[in-house]
Structure P
Amino acid sequence: MKNKLSGFTLIEILVVISIIGVLSAVIFASFGDAREDSRDKVRKTSLKELALALELYKAQYGVYPDQGCNADPAWAGPGPLGTDCTKYIIGLVPEFLSELPTDPNQESVANLGFMYRVSPEKDRYKAMVQGSVESDTVKDFNNKFARCPSAIAGSPCQSGVPEKTYAVYSLGAEDW
């Protein structure tokens, strides 16, 4: 009488495991792109909401809000040019926004993302997400989130459009 054992051989198990590993790598790679795209969409949406809140603030008070964080005349915020703080705009929260936006990828890379600047007269502003745009980069000056409308002499855009930066701004703040 033959003793018949049923089950998988070691080779069969290794083949199945390697196939699962290859499929997992392909799936995780495509999810990585989707995560980058979704973070860029969050950045754009946050900038639109911030621009609306700034305009509502100006409609109520006649000026744009002050920069926070004891900022110098340049930029305030957790972004690469600003100071490392989260209260970079004074007076906007909670009346006009529930909270100031931060970069959705802030946890993994420090000093990325949102920055704000207002003119001394408080009649112009620019809000930006700098250095953290991942996949939906700005390719030309016609993009509504381009930092500048053109290659303005003396501006950060004089040598071309900063691809990894989104911006919204009021009239007169184009060249910041």
Structure Q
Amino acid sequence: MFAYLLLIVALLSRVIPHSGWYGFTAVGGALLYFGARRGWREMLLPALVLAVSDYYLTAHVYGYPFHAADYAVTWGWYLAAFALGHALLASRVSFARVLAAAVAGPTSFFLLSNAAAWLMLSQAGGVYARNFSGLVNALIAGVPFYERDLISTGLVLTLAFGIPAVLQRPVLHQVSRRQA
């Protein structure tokens, strides 16, 4: 149940106006956590809900024309994030695995989305040159978003996996018994 609640938080972190949150979004962490805690059959609905939120934000909040093809990489990454969370965290959770997910999730999205932006925006008259220098410029342009995504995902995963781990530690139970 918590995985679904976390996805609702992720959705709200996208659609509620929050200019003061400095680009925080719970999406990456929620997708990784969902992949770790829920089965494969349950992954399509959250991906669909996030895709609908992409449409809503693009067409109704930002007022841009919506083209589904522009979101193929993002929507594919939603499913890949589920798979990554499942692969890294479903069988065993450890600090190293949570850290790996917190880095691999945002890094994979950063690389995929910025490479896709470079391909789309390096056409004739586009923003980026269609060479290695243009790709580097596209990656550099995405660094501020990557930094925020790393922080957001790390925070969400730390809270989602860390709080239950701390609460279940035998040491805490032994200390509370000694004090009683």
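Laboratory data are not the source of any read-out in this text; all were calculated from the coordinates shown. What you see is a predicted model, and the numbers here were worked out from it, not measured in a lab. Cβ atoms are built from the backbone, for glycine too; each structure is taken alone.
For distance in nm of label points 7 Å out along Cα→Cβ at positions 129 and 161, which of P, Q scores largest?
The structure with the largest value is Q.
Upon calculation of relative contact order in percent (Cα under 8 Å, 6 or more apart) from the atomic coordinates, which of the structures P, Q produces 26?
Source structure: Q.
Using the calculated result 12.8 for mean projected area of the Cα convex hull in nm², pick out the matching structure from P, Q.
This figure was derived from Q.
Match the computed value -24000 of helix-only ellipticity at 222 nm (-39500 (n - 2.57) for each DSSP H run of 4 or more, over all residues; to 500) to one of the structures P, Q, and report its label.
Values: P: -11000; Q: -24000.
This value belongs to structure Q.
Taking distance in nm of label points 7 Å out along Cα→Cβ at positions 9 and 41 for each of P, Q, which is largest?
For this comparison of distance in nm of label points 7 Å out along Cα→Cβ at positions 9 and 41, the top structure is P.
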